[in-house]
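Listed after this line are the structures, all set down as structure tokens.
Values in this text are rule-based calculations from the coordinates and carry no lab data. What you are looking at is a predicted structure, and each value in this text was computed from that prediction instead of being measured. Cβ atoms are built from the backbone, for glycine too; each structure is taken alone.
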Structure I
Amino acid sequence: MDHSPFGRLEGNLMDFRGYSARRILVKDVTLKDIDLSHADFSSSWMETNRFENCLFEKTDFTDASDHGNTFDHCVFLNCKFKLAVLGYKGSRYGNCIFKECGFQRTNFIRPEFVSTDFIHCRLKSIDFNASSFENCKFEGLVDDMWFRGTFPTRSQIETFGQPKINKMLNVSFEDADLCDPAFSNWCDLSTVKIKNNGRYFKYDNWHKRLLFLGKESELWDDEHQRNEAARFVKVYSVHAPTQEWNIINLDDLEKHYGGKEVALKIIDGLTRAVSN
């Protein structure tokens, strides 16, 4: 579409507010400088489209399928992505903003996020699967999220294609409350920035640190503390052989592993591990 019958809006965006693409195929379309606020893409199949400098405010992407699309300098404000599947064929989101968007039961395949910010979105209990992040920023609550370096199985690579390796390059959680995060499958956290409030700890040599903590905690006098530390080591050892880095939230430790005293002992053991 080259023209809108409704003219242009402030910011020179063409007015396609309220446009209905519900349950239709949207393929090989280029949309540039478009306001698609209140549009309906629910249950649509979106494939190999290019969206450039588009505004999506209160746009509905419920149950939508995203296949190899490119979003460049797009803004998503208070949009719904419930049950949507994002990232088939490596869809790319560059220089985008997701603000106050809902990702309830959203599925991620292997989207690529570059210079894209997630600001106060409803992010809870999501497996980002083979998503990749580069120069991205998270603000607000990030609760029970799983970041991976790649697909966990060869069969997924054969089914969905080779993903871009997730190096988490310059990803910032400095303004995020990172609760119960999970990292696996060679997810590189070396350049990740965390909140500087004394409650977050980023570790390299993760497997080595767990082994040290496991052996040291066996010598602790308090049986309860020994058991809690052993449980912590067991839980985190599942992915440790393929995960060099991890981030631990002290609040999570206190909540799940026996309170403040044992949490501080776990942190102390993990911190001292490499020097021993």
Structure II
Amino acid sequence: MNSPAYAKAGGCQARPLPLDGTCAGVARRLFREAVADMGLSADVVHDGVTMVSELAANTLHAQGNVEFDGSRQRPVTGSPEMWSYVRGCATGYEIVCKIFDSQRGWKSGTPPDPSRVSLESINGRGLRVVSELSDGRWGHHPTRARLGRWKVQGKAVWFAIPVPSAKGAARLADRPVTCCEAAKELEAMIVDRGIGRRLVRTDESVCDIAVLSVCRDLTVWCRNGAIAWTSGEGYVWRGFADLVEVAEQIVRAHEELEFPVASSEDPSEGS
């Protein structure tokens, strides 16, 4: 299973994780590779390695929806995945690392509250570690897989680490320059995630405005050099450089509208 075609400058690197006890080690290696050229200190990289290891280990408890080929030797969809990409934030830029698994729910029934979990606890200890090491730059949300024969539903747990402005700006270079181009690429990203059945795109090339109707109550506008949509938190907008983040937020919004689950605190996602 390879990364999507848009895993390029400004894109998302998506890699499958093993279904066994080696998943944490593989995630640690992939994280080091993802941040190798980001100019992070050794201490920050160590914290990131620790966080991704904790999140990857949790996928061992969330493999009920993995599907195999006819011989049951090779998973074809639903395997855990590690995603990483750079996005803009209030303080500049940050690299986001997400661990996906194909179960929308949680082992304990509800998302653990790290503030109520001790470091000696069995359930929720990993999220407590992520919450503290990320200084609150973490969260979780429903989404869909990026890899596999079809894009199964599930959840992503993520953390973010600030990166130097020059490194972040370089990673987000070469994005579309017109609204219609941005809308076309965003549509491709959304369709690739398996939610394009009802999607309709309308372009007004003369005035360079495009509209994506994704589903009921979810419409995206591309105009004036930005992409905008409404969410549970209100009106949201981002620049074209953050197209990967926009697509991820649209997928999240779609899943929350189509398959509502109990809401959870996710304060910094989409900030």
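Quick rundown of the values:
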read-out: Structure (I, II) behind the derived value 13.4 of mean count of other Cβ atoms within 10 Å over residues 63-70; value: II
read-out: When distance in nm of label points 7 Å out along Cα→Cβ at positions 223 and 247 is computed for each of I, II, the largest belongs to; value: I
read-out: Ranking I, II by relative contact order in percent (Cα under 8 Å, 6 or more apart), the structure that comes out highest; value: II
read-out: Origin of the derived value 3.6 (distance in nm of label points 7 Å out along Cα→Cβ at positions 167 and 191; candidates I, II); value: II
read-out: Test item: semi-axes √(5λ) of the Cα gyration tensor in Å, for residues 71-134 alone calculated as 16, 15, 10, pick one of I, II; value: I
read-out: Which entry (I, II) yields the derived value 42, 18, 15 for semi-axes √(5λ) of the Cα gyration tensor in Å; value: I
read-out: Answer label among I, II for the case where helix-only ellipticity at 222 nm (-39500 (n - 2.57) for each DSSP H run of 4 or more, over all residues; to 500), calculated from the coordinates, equals -5500; value: I
